[in-house]
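The next part holds the structures, each set out as structure tokens.
We did not get these values from a lab; they are worked out from the coordinates using the rules stated. A quick note: this is a predicted structure, and the numbers were derived from the prediction, not measured. Cβ atoms are built from the backbone, for glycine too; each structure is taken alone.
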Structure I
Amino acid sequence: MANLVGCVAMSHAPQLMLDPSHWHLLNTRKGESLPDKPELAGETDEVKWTKWKGCMSAIEQLRDKVTALKPDVVIVVGDDQHENLVDDNMPPFTIFMGADAEASLSLRYLNQAKSDNRTKYDIDAKMAEALITGLMDHGFDPSYSKKTRYDGGLGHAFARVLKFLVPENNCRVIPVMVNTYYPPAPSAQRCLNFGQTLAKLIGEFPGNERVVIAASGGLSHTKIDEALDARFIKALETNDSAAMAAMPSAIFREGTSEILNWIAVAGAANRPGKMVDYYPLYRTQTGVGCAMGFAYWELN
């Protein structure tokens, strides 16, 4: 049977793709006219650079862990933000099962074409199909796709994490798209159960494949909520599945909703997770930015 050998989770926000000297290019979203927070006066350029370098170190540690696990397959659980899933059909869970797919690292903030900076990944279509069938047998009704419609191929949640964690592109991939971003979205309980079922099905898949599951996204953003992040991290580190499942859907808005991807992978791991690091990367004095988290679960 296939072996789930590791689980990891990491943020994917554009502040990881641009160093702090370029964060001003990200200040383009609507609805960010918020009052300044005096407590953020200490977020100097030096502090921002120190935090960003810490994020790069955390990514390197996760990459080393994934490399050491020697996965044959990496399953990425991420959200899609009107890239391949749009308003004509927005299923809660979608598994890609085409033969291959491309993923682009282009940033719209730099006016880069989505059709550029693409990497082609081999998809484990056989395992993907088995997961879809098995999920249906266990009460889920996942959608599936064999083609991408987005100019950049797979969405940014997949492109960035794959490039960070498997830069050598030496394994097969299965993209699992969770609609976290556009309510009505699956609940925390549903995502936890989804991850638990995913792990069970991997263990039932015939063969000796070594599988790693990676959660993409989070933590709170674009308005950072450090208290929320702290509560979630405590639940992750103690494997408090009840606390994670009880998190209300009302808090999962915009980027903060990507915590649901972490909850799915926490369900698959089903043991205490270990935080490599956590950095709230404020890019404005109003509290706007992205709280970056990096974690893993030891399965062996």
Structure II
Amino acid sequence: MSLVITGTVAFDAIETPFGKTDKIVGGAATYAGMSASYFYNKVKIVSVVGDDFSAENIDVLKKRGIDVEGLQVKEGEKSFFWAGRYHTDMNSRDTLITELNVLADFDPVIPASYQDCEYLLLGNLTPQIQKQTIERLEKRPRLIVLDTMNFWMDVAMDDLKEVLKMVDVLTINDAEARQLSGEYSLVKAAAKILKMGPKYLIIKKGEHGALLFDGVQVFSAPALPLAEVFDPTGAGDTFAGGFIGYLAQQGELNFNTMKNAIIYGSALASFCVEKFGTEGLTDLSEEKVRARVLEFVNLSSFVIK
């Protein structure tokens, strides 16, 4: 049974206080797929690129064992491109260029070989595309995880609420949780959002970790203090990929397993931000990932006497 990820496969150009890049491979599905591949060996991507996306670029995915049959290549068209500059605090950024290109009329095509989908990650795209992806699967996956952002809340709230009724897990940041719910308290925000459809809600708080809600229990995951953050691009997508990849590996879907999945997703995201683009996700060993996870465990492990 496979793990299918839909989202962008794209080019990014990134500038941070530590340096800058020319066009490099990026996109939500790229980061999520590479992250998930460290836990599950049947990762498949649904996305679209132009013919400027070379075989060498696609090899970034293939080298991680990711199935790219669902990656459409549009002849004579260009891939989605984003360029941004991060501020000194690395928490804020300016978008310099956004070129939708092939993404402007993206129609997600689900190959027949993807119909064994048991785990589905809907990366940050229009709610309409996310809904189409679900509807084009012949059988509802065992787990559907949705990632979205404030932009879709601004321009497509009704469509987003329709998709929320169809998913199991929603992952958003604290500002987005407040916008979606109209509540400042994250506890109250979570209660309202869970009534919209998802069984579980993850609220990411950047350098302050993440919260997991299921309507009864709450889990607070720490964030790992890093000496240097070179590039935050793709960290949230990497987190989501690691989260669902770990769940697919374990095969158990409950609150306790999701707590662990958040830690593993956070660990992969911490590797991502230490280098530019996807470089931090290209060649991690099982031992290195495990050691990073233990660092997270030690952050919040204590004994009360």
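What the table below lists for this structure:
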item	result
Given 3.8 for distance in nm of label points 7 Å out along Cα→Cβ at positions 78 and 174, calculated: source structure among I, II	II
Among I, II, which structure scores highest (criterion: distance in nm of label points 7 Å out along Cα→Cβ at positions 70 and 230)	I
Origin of the derived value 18 (relative contact order in percent (Cα under 8 Å, 6 or more apart); candidates I, II)	II
Origin of the value 14.6, where mean count of other Cβ atoms within 10 Å over residues 142-149 was derived from one of I, II	I
